[in-house]
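Given below, in the form of C-alpha cells, are the structures.
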Structure P
Amino acid sequence: MKVEETEILYAAAAAVGLLTVVLLVWIAVLSRRLSRLSRQYRAMIGGTGVADLETVIGGLQQRTVDAEREIGRLSEALGRLEEKVRLSAGRVGVLRYNAFNEQGSDLSFAVAIVNDERSGVVLSGIYSRDQTYVYAKPVTGGESPYPLTPEERQAIAQAGPQPAAVPAARHERR
C-alpha cells in the first residue's frame with residue numbers, strides 16, 4: 001500500500017469514528033427524551049387502570065361533558081333560588097312615631113315587610129291612652145289599594161329598594 005492510500009484509509013476511519021461518536025451522542029439524547037416522555041405517559045395513565053391513552057382521553061372527555069351538564073343544572077337551580085329570594089318578603093322597615101302629639105311618646109309604629117319588588121304587607125299600630133289599633137294593608141310595588149299614611153310609606157321606603165326607574169333617571173340627569 002502506498003502512503004496516500006494509507007492516509008485516505010486513516011481519514012476514512014477517523015470520519016467513521018467521529019460519525020459513530022456523533023450518532024452515539026444523538027442516541028443518548030433521544031433515549032433521554034424517550035425516557036422522559038415514557039415517565040410522563042406513565043404518570044398520566046398511572047392511576048387510571050387503563051393501558052392506552054385514547055381510553056384515558058375518552059374518559060376525560062366524558063367527565064368534562066358530565067361536569068358541564070352538572071354546571072348547567074346548578075346554574076338553573078341557582079337562578080330559581082335567586083328568583084325565590086328576590087320574591088321573598090325579607091326586607092323590613094320599621095318606623096316608630098307619636099300618633100298624637102299631645103300624649104305619650106313614640107309608641108305607635110309602622111312595619112313594612114316587602115320583597116325586592118316592594119310587594120308584601122305593612123302593619124300599623126296606633127297607640128292611644130286607652131287602646132292600640134293594629135292595621136294590616138297589602139302592598140304591591142310600594143302601593144296599596146288602601147290609603148297609606150306617610151309613616152307607612154316611609155316604612156316601605158326603608159324596607160324596599162328604590163324602583164328601577166328612579167336610579168335610571170338619576171343617571172340621565174348627569
Structure Q
Amino acid sequence: MDGVIDKTKMEESSIKPEVVIGIINLVILLITAVAAFIAIGINQAINRKRATVEMVLNHNQNAQLQEANEAINELLHSQQITSLSANDKKDSPERKALLKVLNAYEFIANGIKEGVFDKQLYKRMQYGTVVRDWEAFAPFVMHLRTQVQRPTLFQDFQWLYKEFKKQPLKCLHSDN
C-alpha cells in the first residue's frame with residue numbers, strides 16, 4: 001500500500017472551504033478597518049486645517065480684537081509696553097487691550113498644542129506676526145509674571161514662539 005494514496009488522510013489534510021471563506025472575510029475586515037483609520041486620519045487633518053483657517057478669519061474680522069491690536073501697535077512704537085505691567089496701570093485701557101491680544105494668542109497656541117489647530121498652516125499664515133508680537137510683548141509678560149507671581153502666564157504663546165523660531169519659515173521663491 002505504499003503507492004496508494006489514502007483518501008481519508010487526503011481529506012483530513014486539505015483546507016475546508018469554510019476555513020478559506022473565514023480567512024477571506026478576516027482579510028476583508030482588516031482591509032476595511034485600515035481604510036477606515038486612514039479615512040479618519042485624513043478627515044481629522046482636513047478638519048484641523050479648516051478650523052485653523054476659520055479661526056484666523058474670525059480673528060481678522062473681530063472688531064474688538066482689531067481695536068486692541070491698533071491700540072497696542074501705538075504702544076509698541078513708543079516702547080512703553082513694560083510700564084503697563086505696573087499695578088497702577090491695572091485698569092488702563094492700554095493694558096486691557098494688551099491682555100486681550102495676549103489672551104487671543106494664548107488661545108491659539110493652546111489650540112495648536114492640543115491639536116485642534118494645524119501648526120504648520122498657522123505658521124505659514126501668521127509666522128511674522130507671532131514672532132514680532134512675542135518679541136515685543138515678552139518684556140511685559142516677563143515683568144507681569146514676576147509681579148503677580150504666576151510663572152505660567154502666557155506660556156503657550158511663548159511655546160508657540162519658540163516652536164516657530166526653532167524652524168523658521170522658509171522662503172519658497174528666490175529673487176534670481
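Brief remarks follow.
- For distance in nm of label points 7 Å out along Cα→Cβ at positions 24 and 128 computed as 6.2, the structure of P, Q it came from: Q
- For distance in nm of label points 7 Å out along Cα→Cβ at positions 64 and 144 computed as 5.8, the structure of P, Q it came from: P
- Which entry (P, Q) yields the derived value -26000 for helix-only ellipticity at 222 nm (-39500 (n - 2.57) for each DSSP H run of 4 or more, over all residues; to 500): Q
- Entry that produces 15 once relative contact order in percent (Cα under 8 Å, 6 or more apart) is calculated, selected from P, Q: P
- Looking at Kirkwood radius over Cα pairs in Å for structures P, Q, the greatest value goes to P.
- Calculated for structures P, Q, mean count of other Cβ atoms within 10 Å over residues 136-143 is largest in Q.
- Value 38, 9, 6, calculated as semi-axes √(5λ) of the Cα gyration tensor in Å, for residues 40-87 alone, assigned to which of P, Q: P
Throughout, read-outs are computed from the coordinates displayed, never taken from laboratory work. This one's a predicted model, so the numbers in the text were calculated from it and none came from an experiment. Cβ atoms are built from the backbone, for glycine too; each structure is taken alone.
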